Structure P
Amino acid sequence: MTGKLAIIGASDFQNPLILKAQEKGLETHVFAWEAGDVGERTADVFHPISIVEHEAILDACRSIGVDGICTIGSDLGSIAVNYVACALGLPGNSMECTCVSTNKYLMRERFDACGVPSPRHVVVHRGETPDLSAMEFPLMVKATDRSGSRGINRIDSIAELDWALDEAFEAGFNGTALVEEYMEGREFCVEHFSWRGEHHFMALTEKWTTGHPRFIESGHLQPGRVSPEVLDEIKRVCSAALDAMGMTQGASCPEVMVMPDGTVKMVEVGTRMAGDYMGSHAVPLSTGIDYVGAVVDAALGIEPNLKPVTKPHLHAIIKFVIDEQDADIVRAVQREHPEWVALATEIGPFDHACTDSSTRFGCLVLGTDGTEDLEALRLGVQ
């Protein structure tokens, strides 16, 4: 395979994409704000252009003559990808799909219009006082255009509304926030891959969070533990949500809540591979599928191979370091079971508060082959 591939973003999450494209023989052109990230060094050509400077990226890609463009794990990156793809006639999703998928309010409205189950909601513009008379506490307050637990809080009374809205407005870019029903249940990320409008289920990820109030993701388990009946319902709801969004191409990460009675509601849909190493590392470990390679192929208009190419593990586990107790667990696992370790990032320093996914203190990714391994990890898995 030869050609030139534009990649949006240079962080640790994007680096597997850069390396996979190079493994396939492609020349990689990486676009990101110059910040000393790993992709600045691993790219064949690094372009110090912010991922929100869409016209500048388009001009550069047109000049370079790229054969495809892609990203993983970044909502902002997916906007740039599809803007350039649409302008240059490259494989990608429509800008309508992109706009809906990167605005939680527009997404909720689309779900309602298409009959996809999701929580009741109210949009709030900066300076407005929302009418919450039809909703019951607790409620969730979110920035409409952010991910990674940024600008998200649960509130239990009207007295907490103002500060939660202020945090949402501060975290977001467009001056709007979403107030919605709090859903009590188990949260899952459902990795999919779409090719020519057909949606393929890849893996179910069980998500662990810090809980109230910020719900920072603290770990993930693949495959998620649900009954076959619930899994079928999850697949049905996710497929309906992807159709509602107009998703036709590439990786996606619908997130769902399984309620205590077994019903399934949509949380949101990311029209790109999940971050947090879920797609790039956990999916290959738990399924044997070269998920990142599929993203590269699809970006070039090549039908992706969605069958296993390596022997899968029984479980893939991701553990994030939220505090020093987590750090002790991670170090113990590395010391006692090095054969499980697929990826271990540096830990610390503990010199700031952990307030969202971007401020966690480290990560460990594991592939294990026995149910007893889960208990040995002491990660709260039962």
Structure Q
Amino acid sequence: MTVYSHSRISTYENCPFQYKLRYVDRVVPLLGNTIESYMGRIVHEALEWLYDTVVNHDLATKEELLAYYDRRWISRWKDDIRVIKIEFDFDHYKKLGRDCVDNYYERYTPFTQAVTIGLEKRLYIDLPHSKKMIGIIDRLDKKSKTHFEVHDYKTSSRLIEQPQADTDRQLSLYAMAVHQHYPEVETIDLIWHFVKFDAEVKSTRNKNQLQELALETCNKIDMIETAVADNNLPTSKSMLCDWCEYKKQCPEFATTVDSGKMTEVIDTLVSITQSDIPEDDKVVILKTIEDKIKLFAQQSGQKILVGTTHKATVEDIFERIPPDQGDLRWYGLQTALKNMNLEIDDLSNIFHTSELSEEQKNSLKEYFDIERSTKVVLEKL
């Protein structure tokens, strides 16, 4: 059974073809994340870390928080992150995110407004007709036994108006999840933190509204599943296309690679690989050629392409990526390893070590992300 999420449904609503690539075909995108997405991720991780110090009664200073933000910005960085708005550079976004964290700390310190009972809390949501969803709540706070708060951090450049907050689906689903998992709760405040504006927006939902939402969401899921079954997932051009990581693979934008020229492309890849050109230049040229090969493989369905002397195979790679220090899962992983009486320094190879049994490895998988990518492998004919 497919477990849906707000973001999964929103992907279909924004562009059915993007939904097809991401959730049906599970295609690896050729483009990296945008800088806005990256900044939002680092801001979220910094605020999660901050409230973890609050929960553990060891409140970080603002200077410690900003230092953590700076470390995460560097450690998470990938060279394929894209800037869409050419009037801004990477440093602009780094400072913007840092200012968001700084202002948030000043506004809410000493963080005694409520008791935090969940950070990045995953809750399943039961819908009618045996459908199921999952929500990940940025922060769940408890004001009293019957009064909870759902907090969501937003780094977007648009501040929503009250009518939008009152009809927002994402936090409505989170409210539904909280009611299902905490039946004693009577009141749930939904709170959006628009950190760019140093502002918050509040709303609530009653039971009738949540019942209507449950039925509407079921109907939407039925619509998606019918579209998938009928393979009716067309493109939908909009202003969001520039931010889409599948833009190169979209028929609205992608340049189709002539299959008759692929032999030449493979031969060029071999030539550049074996050449003596400066390494920095070689890396850039090889990436351009390999992206062209990956695009052709995606469009044609051919994973093995043949040149004059070599063949190129496009392979999917799945890696389990360990959590960073400061991530809540890192602490959980350390506890699990301690309970197994294990000390492993190189977490990246933990699933390849003979020190752990298969049962132990399976129990640790929940602490790791799965990163999927593709690579081009050259072999001589």
Structure R
Amino acid sequence: MAKKISVLGSTGSIGTQSLDVIEKNKELSLYAISANKNIKLLEEQARKFLPKLVCVYDKSLYPNLKQRLFDLPVKVTCGDEGLYECAASAETDMVLTALVGIAGLKPTLWAIEAKKDIALSNKETLVTAGHIVMQKAKENNVRIIPVDSEHSAIFQCLDKNQNEIKNIIITASGGAFYGKTKKELENVTVADALKHPNWAMGKKITIDSATLMNKGLEVIEACHLFNVPIEKIKVVIHRQSIIHSMVEFMDNSIIAQLGAPDMRIPISYALCYPKRMNSPGNELDIYSLGSLTFEKPDFETFPCLSLAISAYKTGGSMPAVLNGANEEAVLAFLEGKCKFLDIPRLVQCAMQNHKVVVNPALEDIIDSDMFARECVRKELVK
């Protein structure tokens, strides 16, 4: 029997690629899909895959979507109630969380509490509430399989050797602006920042890649996923995006995972785990690679990486503030309300003004996120 998958965020970059993987694998079937606002693509996906559940989060769009799908044997839902049904339905076997930002936190927890295995693409879930999420997963005997290419690589390299880790080495492409000086970054445009050299991704994560905040978030995520201290995690600039991450073991040997820069490969691995199946992802032509390069990151020009490390070391509610401020600052940049170099400044401002909650509950995390966003908004109008 095919494994039934719920894809939360099916109209985004990871969501659409996940549906491509499901379509081409007979051992997978699509049970539920959700989107925030894109009902045009949601309708197309519903007609193509005929899932049992279709959810639009924006309640104002529910009547329109309901009318569009009136002739299909699918249940149309909306809001938190609909998202909960997609995440926690007794019929689904695995939930792929591809929602953007902290919006993925509650649905991931709902799925975990319903004892559904998680294919995790939403790194902000662990950045903001890793201590809660990982404990809930342990209590409910739920597997969290990472979808991010870097964490998928680490997961594959470990292969049950978690107690023998010396260092985790996370690779970073460097984004659109690798090698540039702060002076050169003063007047870069949104279009410039969205020109990622290797990956086709959504706008938010592409900007995070350009600032190196994405790598900072991935460092925090790795600490939670693999239960390692941050001192054991290194970041290396690897422009080619062929080695997706590495693990150095106690005997000083290093195991790396290689593959073409194609997200359908880690998506396929997560959805099919523990099996390996044929993937629609591109094959890696080892003969065409040429040289692979590795360099230390530039912490001074790209301070977001340092801010993320500092937030994790501070602990408590600070990572939630880091994440919330960054989401708001990136949105402002995309909307032309601030410059590229303002992003780390705005994040740092929110962190400096936050009174840390040492052992935050879920409500504290949500409050800290809201505080950070409001802090950024106030700073933008000064």
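Bear in mind these aren't lab numbers, they're just calculated from the coordinates by the rules spelled out. Computed from a prediction, not measured in an experiment: that's the story for all the values here. Cβ atoms are built from the backbone, for glycine too; each structure is taken alone.
The greatest value of mean count of other Cβ atoms within 10 Å over residues 68-75 among structures P, Q, R is that of P. When percent of Cα pairs over 14 Å apart, for residues 100-163 alone is calculated for each of P, Q, R, the greatest value falls to Q. For distance in nm of label points 7 Å out along Cα→Cβ at positions 20 and 220, which of the structures P, Q, R scores highest? Across P, Q, R, distance in nm of label points 7 Å out along Cα→Cβ at positions 20 and 220 peaks for R. I have 1, 8, 16, 19, 17, 15, 11, 7, 4, 1, 0 for P(r) over Cα pairs in 5 Å bins from 0, in percent, for residues 76-251 alone, calculated from one of the structures P, Q, R. Which structure is it? For P(r) over Cα pairs in 5 Å bins from 0, in percent, for residues 76-251 alone, the value 1, 8, 16, 19, 17, 15, 11, 7, 4, 1, 0 is produced by structure R.
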